[in-house]
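> Each structure below is given as C-alpha cells.
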Structure I
Amino acid sequence: MRFRSFKPKLTIIGQIMAFGSAQFLLNFIMSGVQLLMNASMGWYGSSSLGVDNGGDIALSAMNIINSIIMLILMPVFGINQGAQPILGYNYGARKMDRVRQTLKYGAIAATIITCAGFLAAECFPRSIAAMFTDDATLIAFSTAALRISTAAFPLVGAQVVLSHFFQSIGKPRLSIFLSLTRQLIFLVPCLFIFPHFLGLNGVWLSMSMADALATFTAAAVALFCIGKLLRVDNRT
C-alpha cells in the first residue's frame with residue numbers, strides 16, 4: 001500500500017455522485033410534491049368535508065396514510081439494499097443468470113409484501129387507522145382514504161425493485177427516470193386533474209393512478225433492457 005494510491009480520482013467521484021444522485025433527486029422531488037399534496041389537502045379538505053377544520057382533518061389523514069405506506073414499503077427498501085451488491089457484482093462479472101434470478105426473486109418478494117399490505121388496507125382499514133388516533137371522525141375519513149390510495153398497491157413492489165435495479169447495474173439515469181415517474185411525472189398531473197372533478201377523493205385517487213402508470217412504464221423499460229441483457233448473455 002502506498003500513499004499515492006489514495007489520491008482522489010475525478011472519474012470515480014463522478015460515478016459515485018451519479019449513482020447517489022438518484023436517491024438525492026428523489027428525496028428532493030418528494031419534498032416538493034409533498035408541499036403540493038399538503039396544499040391540495042388543505043384546499044379540497046375544507047370544501048369537501050364541509051367543516052371549518054376540514055383541511056386539518058385531511059392533513060392528519062394524509063400523515064396517517066403516509067405512515068402506513070412507509071411501514072409497508074420499508075421491507076421492500078430492505079430487499080433493494082440487500083439485492084444491490086448481488087446485482088452489481090454479477091452484472092459486472094457478466095453472470096446474467098444470477099442477475100435475472102436476483103431481479104426475479106426480489107420483484108416477487110416485494111410484490112408479496114405490497115399485496116399483503118393492500119389486503120390489510122382494504123380489509124382492515126378502520127383497525128389500522130385506529131392505531132394512530134382515537135378521533136372517530138378522523139378514523140372514518142382515514143378508512144376511506146386508505147382504501148383509495150392503496151388501490152394499486154400490489155403493483156408498487158415490482159416498480160420500486162425495477163427502479164433500483166437500474167441503479168444497481170450502473171444506469172443511474174434510468175433509475176432516476178423511473179423513480180420520478182411515480183413521484184413527479186405522473187403524480188403531479190393527476191393532482192391537477194382528478195381533484196378538479198372528484199374533490200378530496202381525487203387526491204387519494206391520484207396516488208393510485210400514479211402507482212399504476214409508473215409500474216407499467218417500469219415494466220416496459222425493464223422488458224426492453226432485459227432483452228438486451230439476454231443478448232449479452234448469449235454472446236458470452
Structure II
Amino acid sequence: MVAGALIGTQKQWNELRRKWDVCLRHHRLRYFRSSDYNSLSGEFEIFRDDVKYPKPKGRDAARAIRDELEAIIKRVSILGLACAVPLPMYRKLVEEYGLSEKLNPDPFVAASQTVMRESALLARDKLLRGKKDRDNRIAFVCDDSDNAAKYSVAYTGFKAKNVAIQDTLGGLTHQDDKKTPPLQMADMVASISKEMALEYLRNGGQVELQRLQGVFHKLIVWDEPTMRELANLQ
C-alpha cells in the first residue's frame with residue numbers, strides 16, 4: 001500500500017495547474033491517472049488502437065505524454081513524499097499482536113498519516129520558517145472516494161494525537177481527481193513510489209529508479225522494526 005503527496009506553495013500550485021492543463025489539452029486528454037496509463041485504458045485507451053498505433057508505438061506515445069507531465073513537476077521544484085507499507089507484514093503484525101487500537105487496521109490510513117506527519121514536519125521546520133510565514137499552515141486535498149468520510153474521521157483523530165504539529169496542520173478536503181490536477185500529480189508520485197518501494201524490497205534497500213529525480217524529499221518503507229516501534233513493542 002502506497003500513499004504519496006506533493007507539497008508546494010500556492011504560487012507553485014497555480015503554475016503547475018496551468019502547465020498541466022495545457023499539456024493535457026494539447027494531447028486531448030481530460031485528466032491523467034496512473035492506472036489508465038499502465039493499462040492503456042480510460043484516457044489512454046486510444047493508444048491500444050493497433051491501426052493508429054501498431055505495437056510498440058502506442059505504449060511509446062503514452063510514455064512520452066507521461067514523461068512530459070513528469071517534466072512539468074520537476075521544473076516547478078515541488079517536493080514529493082511517500083510511504084510504502086508491505087501488506088503481508090502489516091496484516092500479520094496487526095493480527096498477531098492485536099494492534100488495531102494502536103495502528104489503524106486500514107493500511108492506507110496508516111501510510112497516509114505517515115505522509116501527513118512528514119509533510120507537516122517538513123513545512124514547519126524547512127518551508128515556513130520566516131517571521132512573515134509563521135502563521136502559514138499545511139492543508140491536505142485527497143481524492144473524493146467512497147472512503148472519504150472514513151478518512152476525514154481518521155484525520156481528525158490524527159490531528160488530536162499529534163499535539164506537537166497541531167499548529168501546522170490545517171484542514172483536509174476531498175475533491176474529484178479528474179478535475180483536480182494536484183491530485184493527478186500526487187497519483188503519479190504514488191505510482192512512482194510503488195515502483196521504488198518494490199525495487200527497494202527486491203534489492204535489499206538499493207533503488208536505481210531515476211523518475212522524478214530531485215523531486216522526492218523522502219520515501220519511507222515500513223519494515224517490522226518500524227511497526228514494532230510505532231506500536232511500542234519490545
Structure III
Amino acid sequence: MRLLIVEDSRRLREAMAKGLRLAGFVVDVTGDGEEGLARAQTDDYGVVVLDLLLPGLDGLAILRSLRARKCEARVLILSALDAIEDRVRGLDGGADDYMVKPFAFEELLARIRNLSRRPFPAPRQQLVVADLEIDLDAQVARRAGTVIRLSPREFQTLEYLALHPGRVVSRAQIRSQIYDNELELKSNVVDVTICRLRSKIDLPGRAPLIHTRSGAGYTLGLEK
C-alpha cells in the first residue's frame with residue numbers, strides 16, 4: 001500500500017517514513033500543506049498521515065478539501081493538539097483516526113494497518129479480466145482456473161493493471177504505486193516485472209492479455 005506523510009518536522013517525517021518502509025509500505029513525504037493537498041488529490045494513497053500545524057495550508061483545511069472532492073484515502077491525523085475539541089474537530093472534519101504526539105511508532109503502525117484493512121467505501125475481493133481472476137484476499141491469480149505463481153511485486157503490478165482494465169498505464173504510474181521512489185527507481189524494474197508476468201499469464205494457446213503501447217505504457221485485457 002502507498003502512504004503519504006504530511007508533516008512539517010523533517011526529522012519526524014523521515015523517521016516515520018523509514019519505519020513504514022521497513023514494514024513494507026511505499027511512502028511519500030512532504031512538509032508543506034499545499035504540496036500535501038496536491039499530492040493527495042492527484043495520487044492514489046491508501047492512507048494519509050496528516051499533521052494539523054503545517055506551513056502553506058493547515059491540516060484541517062487539507063482534510064476538508066479532500067473530503068469535499070470525495071477523496072477515498074483514509075486519513076490519520078497525527079498532531080500535538082491534544083484537546084478534546086481538537087480531536088472532535090478533526091474527526092468531524094472527516095478524519096478516520098486521530099493520534100496525539102508524542103507517540104509510539106508501534107501504535108502508529110498498528111493504526112495504519114487497521115485503516116488499511118478498512119477499504120473505502122467497500123472491499124473489492126476479486127478482479128476479473130477475461131479469463132483472468134485475481135483474488136485480493138488470498139493474493140492468488142488464476143487464468144482459466146489454473147493458479148499462477150507470482151512474486152509479491154508481480155501480484156501488485158498485475159492488480160494495479162487489473163484495476164484499470166483496457167486503459168493505458170504508464171511505467172511512471174506503476175513505479176509510483178508499487179516501488180519506493182527513493183529505493184527502486186534506478187533500474188528497469190517495471191519492464192522486467194511485466195516481462196515475467198507475460199511469461200506466466202500469456203502462455204501459448206491463450207489470447208494475450210498484457211499489451212505494450214510504445215512510448216505510453218501497458219494495458220491489460222483482450223484486444224478487440
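FYI, it's all coordinate maths here, none of it is from the lab. Just so it is clear, the structure is predicted and the values come from calculations on it, not from any experiment. Cβ atoms are built from the backbone, for glycine too; each structure is taken alone.
> As an exercise: relative contact order in percent (Cα under 8 Å, 6 or more apart), calculated from one structure in I, II, III, equals 14. Which structure is it? Each step should come with its number before you reach the end.
Values: I: 24; II: 32; III: 14.
The correct label is III.
> Here is a follow-up. With helix-only ellipticity at 222 nm (-39500 (n - 2.57) for each DSSP H run of 4 or more, over all residues; to 500) coming out at -29500, pick the structure among I, II, III it was computed from.
Working: I: -29500; II: -15500; III: -11500.
Comparing all candidates, it corresponds to I.
> Given structures I, II, III, which gives the highest value for mean count of other Cβ atoms within 10 Å over residues 55-62? Don't skip to the answer; put the middle values down first.
On the way: I: 21.5; II: 14.1; III: 18.5.
If we compare mean count of other Cβ atoms within 10 Å over residues 55-62 over I, II, III, the biggest value is for I.
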